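J.: Please find the structures below.
Just so it is clear, none of the values below were taken in a lab; they were calculated from the coordinates. Everything numeric in this text was worked out from a predicted model, so none of it was measured. Cβ atoms are built from the backbone, for glycine too; each structure is taken alone.
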Structure I
Amino acid sequence: MELKKLMVDSKSVWMEFPGLDGFSVEVANLSRKELTSLRKRCTTQKFDRKSRQLTEEIDEDKFVSEFAQASVKNWRGLTVSHLETLILINSEGQDPDAKIEYSGDNAEVLVTNSSEFDTWLNEVVFDLDNFRGGPKSPSPKKTGKATSES
C-alpha cells in the first residue's frame with residue numbers, strides 16, 4: 001500500500017461554532033503542502049542594506065485574506081445578533097435575526113476583524129481529528145438508576 005495514494009490534499013467538514021446556536025461553518029483542512037504554498041505567495045524578499053542580505057517579509061493582510069479563502073468554504077446560521085458578539089457593528093435598524101450570507105469577502109472580514117473567530121478557525125483547521133472519517137468512538141454510558149418506561 002502506498003501512502004501517496006491514500007493522502008488527500010484537502011477535506012472540508014461542517015463545524016458548529018461554540019456559543020452561537022445555529023451558526024456552523026464549513027472549514028477545510030489545510031495540508032502542510034497547501035500551507036507552505038500559501039505562505040510563499042504571501043512572502044516577499046527584500047534587500048536589507050544594513051546587513052547586506054535578503055530578508056523575507058510576510059504580507060500579513062494578504063496572508064489573512066488567502067487563509068480565509070482557503071479555510072472557510074461556507075457558513076449557515078450567522079445572524080446579525082451573532083455577528084454583534086464577534087465584531088463591532090452598527091446594528092441600529094437591523095433585524096437581529098437577519099441572516100448574513102456567506103461570501104469570500106464576508107469570510108475575510110470576519111477572520112480579519114474577529115480575534116475570537118480567527119482563534120477558533122486556527123484551532124479547528126489544524127486539528128486532524130475534525131477531518132477524520134469513519135465512525136466516532138462511542139461515548140461512555142452514564143451510570144445511575146435504570147428507569148422503565150411504560
Structure II
Amino acid sequence: MIILTTSAGVHKKDEFSFSEMINGLKSRSDFRKAGAVALFIGVVREETSRNEKVRKLTLEAYEERANETLTRICLDLKKKDGIVDVQIHHLLGEFSVGEDLVYVLVAGSHRQDVFPVLEEAVERYKKEAPIFKKEQIVSREGKTVEYWEAERENAI
C-alpha cells in the first residue's frame with residue numbers, strides 16, 4: 001500500500017488512484033477527528049454545454065505552479081472550523097468519456113462542515129489552478145474539431 005504524503009497536486013493519469021487518496025487520509029493521525037468525508041469526482045462527460053459529442057480530453061498543466069496553487073487552496077481551506085483535511089488531486093493526460101479527471105476530498109468533524117468547503121475547493125481549483133483542457137469533439141456538422149478550452153471562442 002502506498003501512503004500519500006501530499007494533500008494536493010497534479011498527477012499523470014495512471015500514476016495516482018482514488019484508493020491512494022483514501023488510504024492517505026485514513027493513515028493520518030488526526031483522521032480520528034473526522035466524522036464526515038465528502039468527495040467530488042470530476043469525470044469526462046459525453047457532451048459539451050453546446051450539445052457536441054466529446055471524443056476525448058487532453059489535460060496538461062503548468063505543473064509546478066498547479067501544485068503550488070492546489071496546495072495553497074487546501075491549506076487555506078483546512079483553516080476553517082471543523083475541517084480536518086482537504087485534498088485536491090487532478091489527473092493529466094488523455095481521457096475518454098467516463099474516466100476520472102479530478103478528486104476533491106474534504107474531511108471534517110460534521111457533515112455540515114464539509115459540504116460548503118467541498119464546493120469552495122472545486123470552484124477555486126477550477127478558477128485558480130493553471131490546468132489546461134483540450135477537447136476533441138464532433139461538431140454539429142459532423143466534423144471532428146480539437147481546441148484548447150481557452151481558445152474556444154475563437155475556434156468555432
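J.: Using the calculated result 21 for relative contact order in percent (Cα under 8 Å, 6 or more apart), pick out the matching structure from I, II.
T.: Details: I: 21; II: 30.
Value 21 for relative contact order in percent (Cα under 8 Å, 6 or more apart) corresponds to I out of I, II.
J.: Quick check: 0.45 is what I get for FRET efficiency 1/(1 + (r/R0)^6) of positions 52 and 116 (r between Cβ atoms, R0 = 41 Å, to 0.05), calculated from one of I, II. Which structure matches? Intermediate results must be reported in sequence, preceding the final value.
T.: Numbers: I: 0.45; II: 0.80.
Computed on structure I.
J.: Have a look at I, II and say which one yields 2.5 for distance in nm of label points 7 Å out along Cα→Cβ at positions 36 and 132, as calculated. Don't jump to the answer; show the numbers that get you there.
T.: Details: I: 2.5; II: 3.9.
Only one of I, II returns 2.5 for distance in nm of label points 7 Å out along Cα→Cβ at positions 36 and 132, namely I.
J.: Which of I, II yields 16.5 for Kirkwood radius over Cα pairs in Å, as computed?
T.: Working: I: 18.6; II: 16.5.
Source structure for this number: II.
J.: Here semi-axes √(5λ) of the Cα gyration tensor in Å, for residues 20-99 alone was calculated and came to 38, 18, 7; which of the structures I, II was it taken from? Provide the component values of the computation, followed by the final result.
T.: Values: I: 38, 18, 7; II: 30, 16, 12.
This value belongs to structure I.
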